[in-house]
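Trainee: Just below sit the structures, each encoded as structure tokens.
Every number in this text was worked out from the coordinates using simple rules, so none of it is lab data. Note that the structure is a prediction, hence the values are computed from the model and not measured. Cβ atoms are built from the backbone, for glycine too; each structure is taken alone.
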Structure I
Amino acid sequence: MNLHEYQGKQLLSSFGVRIQRGIVAQNAKEAVAAAKKLTEDTGTDWHVIKAQVHAGGRGKGGGVKLAKNLEEVETIAGQIIGMDLVTPQTSAEGKRVHQVLVAEDVYYPGESETSEFYVSVLLNRGTGRNMIMYSTEGGMDIETVAEETPHLIFTEEVDPATGLLPFQARRVAFNLGLSGLAFKEMTKFVTALYTAYVKSDSSLFEINPVLKTSDNKIMAVDAKVSIDDNALYRRKDLAELRDLREESAIEVEAGELGLNYVDLDGNVGCMVNGAGLAMATMDLIKQAGGEPANFLDVGGTADAARVEAAFRIILKDPAVKAILINIFGGIVRCDRVAQGIVDAYKNMGDAIKVPIIVRLQGTNADIAKELIDSSGLDVQSAVQFQEAADKVQAVLS
């Protein structure tokens with residue numbers, strides 16, 4: 001589950017991480033009030049207006065702008081709120097902006113220059129350990145840094161038995177070229193950041209940039225935070241931060257129905273039980289010349305109600321030209337799945353207007369095939385993987 005920048009910063013601040021202070025606003029008037037409050041609290045006259053959407057690269061799409069007075073705050077906030085923000089991480093349609101973060105200007109003048117760094121905490125799946133990834137090239141896309149200057153990316157793996165040790169935090173500060181007060185501030189920052197990551201059951205903390213101010217303070221100017229979905233049952237406080245407006249409406253509806261669904265840009269709908277089989281089915285569709293329109297795992301209880309719900313979810317996508325059902329009958333019997341498909345098809349009547357290919361293997365697969373073939377419905381059965389692929393190819397051609 002992704003958090004907005006302002007939510008991520010609030011979470012970081014609760015663990016002692018210094019952040020760029022800001023106030024979220026739902027409209028231009030609230031933005032002006034937020035700017036006035038920040039001026040009272042921080043003394044800043046300039047403010048940064050940031051679109052709050054779940055996508056990176058907001059500045060490249062015009063979603064981050066500097067306001068030098070209250071009039072500009074109102075004008076810029078009015079322009080950003082309600083816009084469809086297109087960034088390198090959104091679709092061509094972009095994401096609708098519902099709110100902005102009015103933040104203090106932290107690039108104030110001083111005797112020494114400011115510096116920007118990149119710091120993230122994530123799981124290294126290769127080693128099974130948490131890892132701090134950091135670079136002197138803050139403010140840039142880390143993918144670009146990795147491609148063009150990989151020697152500027154450092155990593156620090158953390159033993160789960162000991163947690164982050166003091167010498168590791170100091171090594172991060174040293175590799176970033178810091179000294180004196182900035183060095184001490186960075187060690188505190190990294191330690192607090194790692195603690196926040198672990199204590200909040202997160203899967204990713206990405207701070208880009210981390211700023212060294214002209215008076216050697218270290219703070220998070222941005223915050224990309226993802227919470228592990230599997231931990232939300234014990235983190236009700238974080239679960240309440242979920243913004244459904246930022247998620248696919250179809251995926252949200254599927255989740256409410258207990259279906260594991262991911263929307264994709266293809267033309268063949270998939271209905272499968274088991275994540276591994278679902279991935280193999282998507283490969284099968286690609287090999288047959290199609291493109292998977294979704295990932296959908298119906299789980300182990302593929303009864304008529306569940307199958308019908310899955311049908312309705314898949315058919316909400318107008319790009320779907322065919323549906324491939326690929327079920328392995330281990331826990332669930334194939335004949336029950338077949339009967340569920342027949343019942344769901346009849347219940348939906350004319351709502352199903354695309355070809356359906358069904359492959360059922362496992363317990364009572366022969367009975368299931370007979371049920372499908374004798375149903376009189378426009379449903380094609382298949383036994384082998386290749387046979388299913390051929391039938392997908394035929395209906396698409």
Structure II
Amino acid sequence: MNFSEIKTEDYNYPLPDSRIAKYPLPERDKSKLLLLKENIISHHRFDALPGLLPGNALLLFNETRVIQARLLFEKETGAKIEIFCLEPVAPSNDFQVAFQQPSPVTWKCLVGNARRWKTGKLKAVVELSEKTVTLYAEKKEHTGDAFLIEFSWEPENITFSEILENSGLTPLPPYLHREAEKADKERYQTIYARFDGSVAAPTAGLHFTGNVMKKLGERGIDTDKLILHVGAGTFKPVSAETIEGHEMHTEKIKVSLKTLRHIYSSGNKKIIPVGTTSLRSLESLFWMALRLHLGMNDFNNVRQWDAYNLKIPEGFNAGKAFSVLIDYLENSNREMLEGETQMIIVPGYKFRFAQGLITNFHQPKSTLLLLVAAMIGERWKEVYQYALDNGFRFLSYGDSCLFLP
């Protein structure tokens with residue numbers, strides 16, 4: 001593929017601020033649902049989803065949970081500093097382990113108003129249920145556009161998870177142009193979120209309710225789950241003139257051996273990821289398997305252009321990919337495949353597993369819109385124009401699409 005021919009401006013469209021959903025609807029499953037099936041666009045409500053899916057569908061959900069990642073400090077001078085926690089560094093870089101750590105911990109963070117914080121420790125008072133905690137933040141190192149920040153607190157035996165849950169704010173997308181409110185803590189979270197680690201919600205999942213899940217079961221729709229911890233880079237616009245100039249962000253993936261076996265044995269089922277995060281995770285598995293098959297030591301670290309540069313041996317297909325990963329986990333007595341993906345999906349990409357997609361409407365000139373165009377081709381323009389013409393709400397708290405190409 002010639003990535004210099006994929007021009008960013010070709011994936012632009014006019015999105016008035018008034019069409020961006022600033023708040024979610026009172027009821028999750030009453031949002032609109034645009035269906036694109038066999039080149040026909042139709043308009044539904046999200047709670048109709050179970051009846052619109054093919055009977056042999058297998059939905060894949062992302063179980064990541066959004067952390068209260070924004071911490072606010074005020075210097076003695078009155079300057080306000082915001083620290084946005086991205087990912088743990090020490091004593092562990094594993095999210096689940098890092099959240100259970102007592103003081104101190106080091107995280108990679110973005111810092112708002114950093115020029116007003118040259119040196120010294122920042123201090124904040126955190127009120128937990130029955131005690132007052134003093135939280136400190138100290139800059140340790142500059143790394144790219146982020147900083148390594150050491151957090152410490154007294155009393156020291158409280159976990160970092162408790163600190164964030166009680167003093168952090170919901171990391172709403174910057175395009176909402178508003179402060180997080182108490183209600184966002186629950187609404188900017190899927191009902192099935194289980195594993196802390198994301199700084200942005202897998203927003204296609206925000207529409208699901210217990211009622212929709214119940215209807216999926218009654219229809220016999222198969223489901224399973226995986227984990228991709230969504231990073232702040234998901235909001236990074238493509239500023240380069242062509243896609244070859246864009247550096248994709250890296251995100252952590254976890255998929256259980258049980259899930260791999262389930263998908264492998266699902267036969268002719270139509271795999272439909274819920275959200276672009278689930279889709280990136282699923283498709284990354286093929287390239288992890290190929291890297292492992294080719295003898296790469298860091299096989300579970302998928303690079304940005306692997307899907308376009310790696311040569312696929314004859315006979316290496318989707319089934320082979322799953323068997324390679326399953327054999328690896330079984331032979332090494334592991335129950336979980338863990339890795340990272342920097343994979344970018346652009347028009348021209350050949351999907352290995354995904355045969356549909358449930359997703360929201362994405363920002364102009366974003367990698368997520370490029371992913372949508374990879375799945376439905378030039379029809380994305382018609383789909384988005386239909387949504388603009390018919391009152392659909394856009395972006396994280398907006399309405400959804402079901403693509404069955």
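Trainee: Can you rank I, II by FRET efficiency 1/(1 + (r/R0)^6) of positions 22 and 54 (r between Cβ atoms, R0 = 41 Å, to 0.05) and just name the one with the largest value?
Mentor: Once FRET efficiency 1/(1 + (r/R0)^6) of positions 22 and 54 (r between Cβ atoms, R0 = 41 Å, to 0.05) is worked out for each structure, I has the highest.
Trainee: Right, something else. Taking Rg and Dmax of the Cα atoms in Å from the coordinates of each of I, II, which one would give 25.9, 84?
Mentor: Value 25.9, 84 for Rg and Dmax of the Cα atoms in Å corresponds to I out of I, II.
Trainee: One of I, II was used to calculate Kirkwood radius over Cα pairs in Å, for residues 262-381 alone, giving 13.9; which?
Mentor: Among I, II, the structure yielding 13.9 for Kirkwood radius over Cα pairs in Å, for residues 262-381 alone is I.
Trainee: Next question, about the same structure. Using FRET efficiency 1/(1 + (r/R0)^6) of positions 150 and 342 (r between Cβ atoms, R0 = 41 Å, to 0.05), single out the structure from I, II with the greatest value.
Mentor: When FRET efficiency 1/(1 + (r/R0)^6) of positions 150 and 342 (r between Cβ atoms, R0 = 41 Å, to 0.05) is computed for each of I, II, structure II gives the biggest number.
Trainee: Taking 12 as the value of relative contact order in percent (Cα under 8 Å, 6 or more apart) derived from one of the structures shown (I, II), identify that structure.
Mentor: Working through the options, I get structure I.
Trainee: Okay, moving on. Suppose you compute helix-only ellipticity at 222 nm (-39500 (n - 2.57) for each DSSP H run of 4 or more, over all residues; to 500) for every structure in I, II: which one lands on -11000?
Mentor: The read-out comes from structure I.
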